[in-house]
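All of the numbers you see were taken from the coordinates with simple rules; none came from a lab. Only a predicted model underlies this, so the values are computations on that prediction, with no experimental measurement involved. Cβ atoms are built from the backbone, for glycine too; each structure is taken alone.
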Structure I
Amino acid sequence: MKFLFSFLMSENEKNISIKNWAEDDRPREKLLLKGRAALSDAELIAILIATGNREDSAVGVAKKILSSAGNNLNDLGKLSVNDLKKTKGIGEAKAITIIASLELGRRRKSEEAQEKKQIITSKDAYNFFEPLISDNKHEEFWIVMLNRANKIIGHKKISEGGINGTVADPRIIFKQALENYATSIVLCHNHPSGNIIPSNEDIRLTQKIKEAGKLLDILVLDHIIIGDKKYYSFSDEGSL
């Protein structure tokens with residue numbers, strides 16, 4: 001009889017409406033019952049941080065974290081540990097957990113882009129580079145190296161700098177290209193400001209690298225500047 005009572009209690013608990021669950025338990029139970037796609041961004045973050053504070057549940061704290069990033073996951077990915085710790089209830093460990101999770105997502109996206117293994121258009125180049133540098137608060141300069149079939153044979157970060165710029169040395173660029181037996185390359189750097197219009201220095205550097213490539217019989221196919229979910233292509237704009 002005692003066993004039957006316990007069994008019935010267990011079955012009844014399973015049938016309790018989600019609305020009656022403790023809020024901290026909802027995201028985890030909801031994921032189990034309905035799948036991960038059914039969860040909001042705040043609920044997914046709540047699972048990461050596990051607990052809230054005296055004023056808010058885990059979901060409530062997660063909503064405040066999202067609000068601090070304009071409810072934009074891309075902007076959330078740019079926040080540092082100290083940025084995240086400004087939200088009450090988020091200590092260093094929880095902040096690190098959030099950043100690590102977002103980094104895994106970024107790397108997954110990067111690997112998906114690499115699986116295409118071929119760059120034909122500026123959009124292909126953007127899709128390849130965007131996961132690598134779009135969240136950075138500083139400028140980075142990258143190249144992707146291609147064979148005669150425009151298949152990717154390697155990529156490399158050439159330099160990184162501050163908020164306003166970075167320096168790319170053509171000698172380092174072509175050293176990498178020659179070591180990988182590349183027949184063509186695509187250049188890319190980001191503008192943390194979000195403004196994708198090339199500066200005069202960007203234009204001069206692109207032409208310098210293009211001319212150096214001619215001497216080595218390595219074609220510079222494009223130079224992509226990445227901003228906030230948008231890009232500028234030197235090739236598309238007829239500037240290369």
Structure II
Amino acid sequence: MLEDFLIDYQGIITIFFEIIAALSGSYYFRKVKDNQLRIFVHYLWLTVIVEIVGNYSYLMLYDFDNEWFNAIKNSVFRRNTWLYNIYSYLAIGFISIFYYNLMTNIKSKITVLSTMGVFSVFSILYFTLTDAFFITALPYHFFISVSIICLYVLLYFLQLINSDKILDYYKLPSFYISITLLLWYLCVIPLFIFDGYFKSISSDFGRFRTLLLLFINICTYSSFAFAFLYPLYKSRR
């Protein structure tokens with residue numbers, strides 16, 4: 001059954017589309033050498049690496065007669081929470097640098113730097129002063145992330161509207177990237193915020209959530225690939 005296949009292999013399918021997006025970004029950068037987009041391409045490859053490495057936690061569900069394996073399974077590293085906490089911080093950092101490079105207004109640049117600074121201080125203090133680093137994510141992580149992304153995208157669109165680049169917006173990868181980032185965060189935040197509530201009232205919610213998240217990720221990384229390949233195509237015409 002297609003539904004069971006998608007659920008069983010959703011991790012592999014997601015990584016496949018992430019790789020397509022990262023390869024598309026690398027291809028675009030190789031052809032255009034746009035340094036403003038370099039950091040976002042690095043972000044895409046970071047996502048691919050973390051998703052692949054993060055799958056080690058599934059091995060912890062098994063029992064192997066290996067000293068090295070047992071040492072990890074009996075340690076705080078048996079869960080990949082620590083890895084995704086690092087990734088969440090780096091992801092916001094990479095995206096912040098990406099938008100900082102896009103900004104031409106000094107006030108917008110300061111806003112991006114200040115936002116990243118506050119987020120960094122809050123993250124470091126929280127994980128330093130608590131023992132949550134290996135257990136759970138940053139409190140209100142998705143609220144904070146979506147707020148940051150909305151701010152950056154708003155600043156970028158305001159800058160775009162007030163510049164001559166608005167005439168060629170359809171040739172700008174950053175335009176499509178901004179829309180995709182905004183839509184991804186707005187779409188997934190209800191899934192994570194109400195995750196526990198819906199699981200408690202419906203046993204089928206887990207399957208629905210997995211399929212919906214897979215669909216959102218496929219659309220997202222396909223859109224990132226489009227963001228690089230379509231402007232490249234238009235520039236050649």
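Matching task: 0.75 is the computed value of FRET efficiency 1/(1 + (r/R0)^6) of positions 73 and 169 (r between Cβ atoms, R0 = 41 Å, to 0.05). Pick the structure from I, II. Computed on structure I.
For Cα extents along the principal axes in Å, for residues 41-104 alone, the calculated result is 28, 21, 19, so let me know which of I, II that is. Of the options listed, only I reproduces it. Quick one: distance in nm of label points 7 Å out along Cα→Cβ at positions 89 and 145 came out at 4.9 when computed from one of I, II, so which one is it? Of the structures listed, the value fits I. To test your reading of the models, identify which of I, II gives -26500 for helix-only ellipticity at 222 nm (-39500 (n - 2.57) for each DSSP H run of 4 or more, over all residues; to 500) when calculated. Traced to structure II. Supply the structure label, taken from I, II, corresponding to distance in nm of label points 7 Å out along Cα→Cβ at positions 65 and 97 with the calculated value 4.7. Label of the source structure: II. As an exercise: semi-axes √(5λ) of the Cα gyration tensor in Å, calculated from one structure in I, II, equals 48, 20, 13. Which structure is it? Source structure: I. Taking relative contact order in percent (Cα under 8 Å, 6 or more apart) as the criterion, the largest value within structures I, II is that of II.
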